[in-house]
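Next come the structures, one after another.
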Structure P
Amino acid sequence: MQKHPMIEQLIEAQLNFLDHTFSQSPTVDTEFVHFYQWFRKQPLQQLWSFEQIHGLIEKQILQTPASGFLIEQIAEHIKFALVHPINDSTTIADIIPVLTVDKIAQYVASKSGHRQRLIKTMVNNPAFSAMISQLIQHSIQDYLDNSVLAKSVPGVSRFMKMGKSVLENVTDTNLDDAVAKYLQKNILKLSQMSETVLNQHFDDHKLYHFQANLWHKIKAKPVSVLKNYIEVQDLPATVGMGAEIWDFIRQSEYLKQQVHDGVYAWYVRNAERPFDLLLRDLNIDEALIQHELSALLQPVIQQMIASGWLRERSRHYLEQFYYVAETLKILAISE
């Protein structure tokens, strides 16, 4: 393409104008606000369809695995938060509001129906029955072997062992086996008794006070006590395992259906709402645009100008405009 002196002068003049104009802070502020004023009035469905939004989420979240670097960074940030020196001088009460803790305690305590169903499910689980049976057996054996009475009164230990031996001879069975058979026959009754005892122990009033007492015990402890329950050196492994779980879930048909239906339900509810209401849901309003986001944009624009990037890209399109036949004809320049 042959350069024309007048066109080159026009391009340079326009580039200088753009550099000067966009280097002024008020220009960026004004244009950003004007764009927002236009954008805020557009209904969601006018700009984006459900298929576009869902396709983007599906591709970027469900079909794209987390990078190894991202997983490493997550582990590093958790570690940084756990070992931060401010944890030693900050108590749990400093970061968790007591009124919210009390609301949670009241809420949990008031859910007696949910709690009773949970207890019922737990005590009727075979694993719970086996645990109770073993506990009772061990307790009986421990009592026979280490009773305080047997240790403190001469002859009682021998008497108890003799009684155990006589019982085993009369019943023609081992005492442990006899107890095990008894528990097996009566495990349903034991489970029901356990359920009754647990419900009595965790009624609304007692559960509330249990939570309140727990809070009073931990509220003055420093945040650094978390290191007692989280192995900092194991974070790369534990975060990695969490990433493996997410990697499996994101590829499941279950999550794909949940995401599809969830996004569709959100889109239907919001399709006719303008973007200013959608942005307001995210606490983004005109004041934020003017005072915060535009301030963040200023250094970007300044760097675009200082590095010559804006001038280079502008020249690319101005040359395309000035050297087309229609423009050359207007300028009365032959090709």
Structure Q
Amino acid sequence: MKITIFGAGAIGGYLAAKLAMAGRTELSIVARGAHLDAIKADGLRLIEDGQETSVPVQAAAKAEELGAQDYVVLALKAHSLTPALDQIAPLLGQDTAVVTMQNGVPWWYFHDVGGPLEGTRLNAVDPGGAIWQRIGPQRVIGSVVYPAVEVDAPGLIRHVEGKRFSLGEPSGERSERVTRLAEEMVKAGLQVPVRDDIRSEIWVKLWGNLSFNPISALTGSTLAAIVADEATRALARAMMLEAQAIGESLGVRFPIAVDRRIKGAGDVGEHKTSMLQDLERGRPMEIDALVSAVQELGRLTDKPTPTIDAVLALVRRLAIERGCYS
């Protein structure tokens, strides 16, 4: 089984290290810069449970060095996908499956969903439909990523917590390709449930990211602080209820109540969201995949999004002013 991880940052690096340590696949990664140099020199290093392990991994700066794969895992952020299409193309053979590990609403959302919106392309995450056309939604295995991981230094990945990567076909079927990949990941020590409704799980994670991430970026507050403050908690709740109405109109099942989801976010504690971290580091923020795409879904389903609209306008303006809007 040939697997390439495209985007070997925190999550991609962690997954690559775990698969390489299991030694059961022909694994490669596409990386760049100091990260690539460090991996080539010293292997991909992983700190997990207080122990550091170095594992040799085939690493390349250009995908054409690797050729067509059985699986390509896209572990870069959503706004980085379109610019990377030319680099991804050499990895795609006739039967290559593509595992999407981006946060937010996925570009393939309306593939194999049925109903009047079947085949709809979302401009917020796939401007002009370029990803849909170049990769093809028929290749996609959806995923929801839960591990907390950091890049401590070039080539050095530190695992904080969590080992679950949920997988699912857009159609909901339990295909041979998704089953094989899940089995391989489980053998690498990961928790990999295969879902028959991956979209609903995507929405549960998105539910919090949609609201807490931009509020965190706007206020500089941690999750615990946002939930503890009555006003910001109410703001997040209003955004989540607007999103829930959209999701339910699309057939999404929300397995927990909104207030329980909010409590769960607060229980994480003094944690800075990824969007706040990106803002502080001057990096592009995941605004479109997490917020703009939900606004677009609201327009498609005729569901009002006044709170989402207001917060989106503010966080987008902040990102533009700070040079963090992609």
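With distance in nm of label points 7 Å out along Cα→Cβ at positions 115 and 251 derived from the coordinates and found to be 0.7, which of P, Q does the value describe? Answer by label: Q.
Given structures P, Q, which gives the highest value for mean count of other Cβ atoms within 10 Å over residues 75-82? Kindly include the intermediate steps, with their values, before the conclusion.
Values: P: 14.2; Q: 21.0.
If we compare mean count of other Cβ atoms within 10 Å over residues 75-82 over P, Q, the biggest value is for Q.
Taking mean count of other Cβ atoms within 10 Å over residues 35-42 as the criterion, the largest value within structures P, Q is that of Q. When helix-only ellipticity at 222 nm (-39500 (n - 2.57) for each DSSP H run of 4 or more, over all residues; to 500) is computed for each of P, Q, the one that comes out at -23000 is P.
Given that relative contact order in percent (Cα under 8 Å, 6 or more apart), derived from a single structure, equals 15, which label among P, Q identifies that structure?
Working: P: 44; Q: 15.
Corresponding structure: Q.
Tell me which of P, Q gives 1.0 when you compute distance in nm of label points 7 Å out along Cα→Cβ at positions 107 and 139. Only structure Q yields this read-out. For distance in nm of label points 7 Å out along Cα→Cβ at positions 11 and 131, find whichever of P, Q sits highest and give me its label. Sorting by distance in nm of label points 7 Å out along Cα→Cβ at positions 11 and 131 in descending order puts P first.
Assign the value 0.65, calculated as FRET efficiency 1/(1 + (r/R0)^6) of positions 51 and 219 (r between Cβ atoms, R0 = 41 Å, to 0.05), to the correct structure from P, Q.
Values: P: 0.20; Q: 0.65.
The read-out was computed on structure Q.
Identify the structure, out of P, Q, from whose coordinates P(r) over Cα pairs in 20 Å bins from 0, in percent was calculated to give 15, 31, 29, 13, 8, 3, 0. Intermediate results must be reported in sequence, preceding the final value.
Working: P: 15, 31, 29, 13, 8, 3, 0; Q: 32, 60, 7.
Matching structure: P.
Laboratory data are not the source of any read-out in this text; all were calculated from the coordinates shown. Just so you know, these numbers come straight off a predicted model, no measurement behind them. Cβ atoms are built from the backbone, for glycine too; each structure is taken alone.
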